[in-house]
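Student: Just below sit the structures, each encoded as structure tokens.
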Structure 1
Amino acid sequence: MSSSVRTVISPGRYIQGKGAIHRIGEYLARLGSTPLFVADDLVWGLVGHDVEPSVKQADLPMRREAFGGVPSAVEVDRLVAVIREAGADVVVAVGGGSVIDAVKAAGHLADIRWANVPTVASTDAPCSALAVIYTESGEFEEYRFFPRNPDLVLVDSQVVANAPAHLLVAGIGDALATWLEARATARSHSQTMAGGLPTLAGTALAELSWEVLWENALPAIAAVQDHQVTPAVEKVIEANTLLSGLGFESGGLAAAHAIHNGLTAVGATHGLAHGQKVNIGSLTQLVLEAAPTSDVRDFIEFTTRVGLPNTLTEVGLRSDDLDSLRVVADAATVPGETIHAMPFEVAGADVVSALASIERFAVRVREEAGLPAPVPYVAGH
């Protein structure tokens, strides 16, 4: 696409609300006649009894395939074979970001329509036309881009509120990066994941996501701890899923997600949620930008209250372990990584210095604000 073209892309239809899952059959019937649902056993045990009657009521056949757990190339190819064997004309992901990415990739390869039913608001994967593919062991491997977005994204707010609150927190970490990265992309006139320059719409949605979260995240987390759906919860689900999804894709990614991808290259961080690692990337991006100290301080205080990590200690790293930080920095700055959308050049050494610097400052800010000290993260615990 021409570098001077601006573009915005989005799912065909987005639906959100309490009880929305009971209407899944009605919306799928507009897309195809032979759906294939993909969900792991745990998720299906929670929502399968809501999905099945709706599908039956819409006179659609009911078939579910178990998800293997990691959106790897092997799992995607396996799902393509299942789709073809089932003669499915629409494949439906039910669950979190991993199954959604695997289903998007499989639906594209099988050349059928695809729909997403996120049961958590932990990432902005549901709305996008790309999938993150990992190795079997969970390291970032590649982005896969598709010519179109999902045909349907359906979010049942009560299902999201029933999930553990830490998943909503992780989604907030993912979504907070959206405005920081879109702002940087707009300043550098860089290309977005949508295949052109950012539109005013994409950038504005990214900023709206940020504003909604600063205003509503804390009461929403409190409500979800009691499995309640309040207006704040609805706003945060929309910010995490739709606003952040459109905002990152059509507004642009920059340093925060590149540093996330770098963190996946270090075994010590394995087991952390996507949004937890992204939050370290966001803080590091603020340092690289030489953002006003008050902005950095506010970000540390807010994300601590939300329950997101903002120190290396909390993601299993240390500021004096320069070898590990270099592994992160090297992976974050490879050619083609989104860090090169920053409005200035960023080298690996810059990333090492920024990462190493956040520990001491974040600890001091937390002490001064009377907030808890960082708890060390141990992978697999």
Structure 2
Amino acid sequence: MKAIIIGGGIGGLSAAIALKRCGIETEVYEAVKEIKPVGAAISIWPNGVKCLNYLGLHENVTALGGNMAYLAYNDGHSAATLTRFSLSPLVKAVGERPYPVARAELQNMLLEQYGKDAVQFGKRVTHIEEQKDGVCAWFEDGHKATGDLLIAADGTHSVIRNWVLGYQTERRYAGYVNWNGLVEIDETIAPADQWTTFVAEGKRVSLMPVAGNRFYFFFDVPLPKGLEEDRSTLRDDLKRYFSGWCPPVKKLIDTLDPQTTNRIEIHDIEPFMQLVRGRVALLGDAGHSTTPDIGQGGCAAMEDAVVLAIALQTNSLGIEDALLRYQAKRNERVKDLVLKARKRCDVTHGKDQQATHAWYDELKTETGERIMAGIEDTVMGGPLA
């Protein structure tokens, strides 16, 4: 059996590694000549870590991950702690730790595990066609690939999604802009072993520890899309949006490097239930593009990869049957994750100011149980719970 995988990002490479471990031949095609991950880092929650463990990467991910032992919310104006608690009960309940990691390092880890030389870069797919006993894919450079099945892991702007669904999907602007990057850990800004989030005005500033004595940071601001802002105005933009905020936030703005800080308008896509057409399956953002508000975009792609590999390995009624079983195990799960993230997005970013301020008030009495119960529910919905 041979699988064509379109996309060499987190989802595509996870799928390639998983299928390879099952004895399935794979070819990976990536559109860009050199992968430059979108976003500075990613939070891999225990469900994603378990998928990486399944792929034989436990030691690798622990080496890349930061020690995120505590979680805290602080008032953005005063820096006063609203709530702070240990994540140890969560780890004990779900059987694994969360690991924030730099995206570039995660990407390199997956490339090394699969084999960087085995990925064909600079191959942008134009169209595909299902044939009697297989699938063909054509690329801009004239190359043609054939296989028994095709996995579309070509991201939120997927070329193949519309072919699978039979209609055009539209990305939905979530209403806020995210700036993210990496800085050296500075405990005058936040503790080194804690996920710290400052909140006020429907905005947030967050820091997570990653390996190499670094914080992954991000700023969220509700804004209209399409503003003419770039790295040349980045620091001034952030100072304007966070005027009147506490000293740690101001220091972070002064510390960051505008040349390595990303600015992203956040979108998602309305969930759909069809992930498969014949011998073609959608995976990762191609099948369920979500906002990052519950940190499950990358984790969900890893889950897809594991479920897909197991379906192909353990079912013997044909490829089409196995892919439908993959779809049946994933469509409700990923729909739930997209909608959970959207709901959290709206509360966090002040879509309903009353709901957002009620959340701020709840944080003042939060002892950790409610937040960790929500995370546990999300994590334990994965395939390796």
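Student: Could you figure out which one of 1, 2 the value 1.4 for distance in nm of label points 7 Å out along Cα→Cβ at positions 115 and 147 was computed from? Mind dumping the intermediate values first?
Tutor: Working: 1: 2.3; 2: 1.4.
Derived from 2, not from the others.
Student: Just checking, which of 1, 2 has the largest value of mean count of other Cβ atoms within 10 Å over residues 35-42?
Tutor: Greatest value across 1, 2: structure 1.
Student: Of the structures labelled 1, 2, which one yields 1.6 when distance in nm of label points 7 Å out along Cα→Cβ at positions 307 and 323 is computed from its coordinates? Don't jump to the answer; show the numbers that get you there.
Tutor: Working: 1: 3.5; 2: 1.6.
The value was obtained from structure 2.
Student: From 1, 2, which structure was Cα extents along the principal axes in Å = 65, 46, 38 calculated on? Working shown, then result.
Tutor: Values: 1: 60, 48, 39; 2: 65, 46, 38.
Label of the originating structure: 2.
Student: For structures 1, 2, which has the highest computed value of distance in nm of label points 7 Å out along Cα→Cβ at positions 91 and 123?
Tutor: Numbers: 1: 1.5; 2: 4.1.
Greatest value across 1, 2: structure 2.
Student: The value -11500 for helix-only ellipticity at 222 nm (-39500 (n - 2.57) for each DSSP H run of 4 or more, over all residues; to 500) was derived from one model only; which of 1, 2 is it?
Tutor: Details: 1: -16000; 2: -11500.
Source structure: 2.
Student: So if we calculate relative contact order in percent (Cα under 8 Å, 6 or more apart) for every structure here (1, 2), which label has the highest result? Don't skip to the end; give the middle numbers.
Tutor: Values: 1: 16; 2: 23.
With respect to relative contact order in percent (Cα under 8 Å, 6 or more apart), the highest-scoring structure among 1, 2 is 2.
Student: On to the next question. Given a value of 5, 22, 29, 19, 16, 8, 2 for P(r) over Cα pairs in 5 Å bins from 0, in percent, for residues 251-298 alone, calculated from one of 1, 2, which structure does it belong to?
Tutor: Details: 1: 5, 22, 29, 19, 16, 8, 2; 2: 5, 15, 18, 17, 13, 11, 8, 6, 4, 2, 1.
So the calculation was done on 1.
Student: Right, another one. Can you say which of 1, 2 returns 1.7 when distance in nm of label points 7 Å out along Cα→Cβ at positions 75 and 203 is computed?
Tutor: Details: 1: 3.7; 2: 1.7.
Computing distance in nm of label points 7 Å out along Cα→Cβ at positions 75 and 203 on every structure in 1, 2 gives 1.7 only for 2.
All of the numbers you see were taken from the coordinates with simple rules; none came from a lab. Just so it is clear, the structure is predicted and the values come from calculations on it, not from any experiment. Cβ atoms are built from the backbone, for glycine too; each structure is taken alone.
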